Structure P
Amino acid sequence: MALPASVPRFFIHIMIFFLCSSYWYAQHRLMDRMSVVDGGFSALCLLFLFLVTLLPVSMNVFGCYPTISPAIALYTLNLAGCGLALVLLTWYAVFHRQLLERTIGHQRWEHALYYGLPLSVLLLSSLLLLLFTSATLLVIGCWMLIPAMVSLARLIGRRRQALVGHGEKPAP
């Protein structure tokens, strides 16, 4: 029967949808506060869009060959690239061209620093394991640290907000 065989592909499709929508939402939140967009920002948006549209391809390859190093590397690089492109977009909007109002811009930048950058670094760091071992399960195991990293980022963000709310200057 073909239906049970298609269940894994259905779950891959659901994962792709949630990944793409979370990246789109992050970019939308950045652009929602902008009053102007220049050519450089538009070019970076196209790079980001290109990387997001590669997610179905890289996830499909990973889904078909989950224990093959190049498939894991392609998927991991694609995810890390999406995160880094979003951080670059945020940096450009906040600091390079100052396309966002200062307070909003710094909030977006802190969000990118707490979430996007550490997750991308974790993903890229997990690829280093492929250089030293053929145990691809270790790389995938590193991905299990992502929820802990997101929780830590939220904790740091709340702590920072609490300090700012009490008039204290947070440590850089």
Structure Q
Amino acid sequence: MNEMTGDDRRLPPGLADVARVEFDYDDGNGIDFEPYDTFSSAEETTDRLRQWTGNPELDGDAYRLFGQDGTGGLAALWYGRSGRPLAEQPVVFMSSEGECGVVAGNLSDFLWMLADGYGPLEAVLFGVDASRPDAALTALAERHATTPRRPAHAIIAEARAEFPTFAEDIAALCR
């Protein structure tokens, strides 16, 4: 497991603002994302990861669950960078059907991905095509992001290049 920089379970300001957004999935043309207004507790996170992997020995210390899709797939900040603050950790998604992947290299890039019209489920299951900018999410990203604005496909490609074995590492934990 990666070292964490404390057990902070308070949403960073950008995620707290995301939690107040109502995402409209609109029959597949929107973002299928249901943000939580707090991180899941350590116990719930461990339970969800054990259910997802079938591995009763896992704990959820390396993850901060902050949302899900309509089928229960999990969006989380993952302590993939030892010693770095929570907002600098990658965003990952584990679908209800067993697919998983890194969707953004950090919280700031995740905000830009949302602004471009894509959420964690779309990034992992369907990939991203043309930008579908959302004015409200763009304004939110402009308030909180510390990284430059880029299209979702670039953000996802950068994150996956930095963490190329995430899906395989998770698969190895499954029983």
Original post:
Comparing structures P, Q by mean count of other Cβ atoms within 10 Å over residues 102-109, which one has the largest value?
Top reply: Q
Original post:
In terms of mean count of other Cβ atoms within 10 Å over residues 54-61, which of structures P, Q is highest?
Top reply: P
**OP:** Given a value of 1.8 for distance in nm of label points 7 Å out along Cα→Cβ at positions 22 and 142, point me to the structure among P, Q it was derived from.
**Re:** P
Original post:
If you work out mean count of other Cβ atoms within 10 Å over residues 14-21 for P, Q, which one comes out largest?
Top reply: Q
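-9500 is what came out when helix-only ellipticity at 222 nm (-39500 (n - 2.57) for each DSSP H run of 4 or more, over all residues; to 500) was calculated for one structure; which of P, Q is it?
The read-out comes from structure Q.
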Original post:
When you work out distance in nm of label points 7 Å out along Cα→Cβ at positions 70 and 126 for each of the structures P, Q, which one comes out largest?
Top reply: P
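Values quoted throughout were computed directly from the atomic coordinates according to the rules given, and no laboratory measurement underlies them. Worth saying up front: this structure is predicted, and the values here are computed from it rather than measured. Cβ atoms are built from the backbone, for glycine too; each structure is taken alone.
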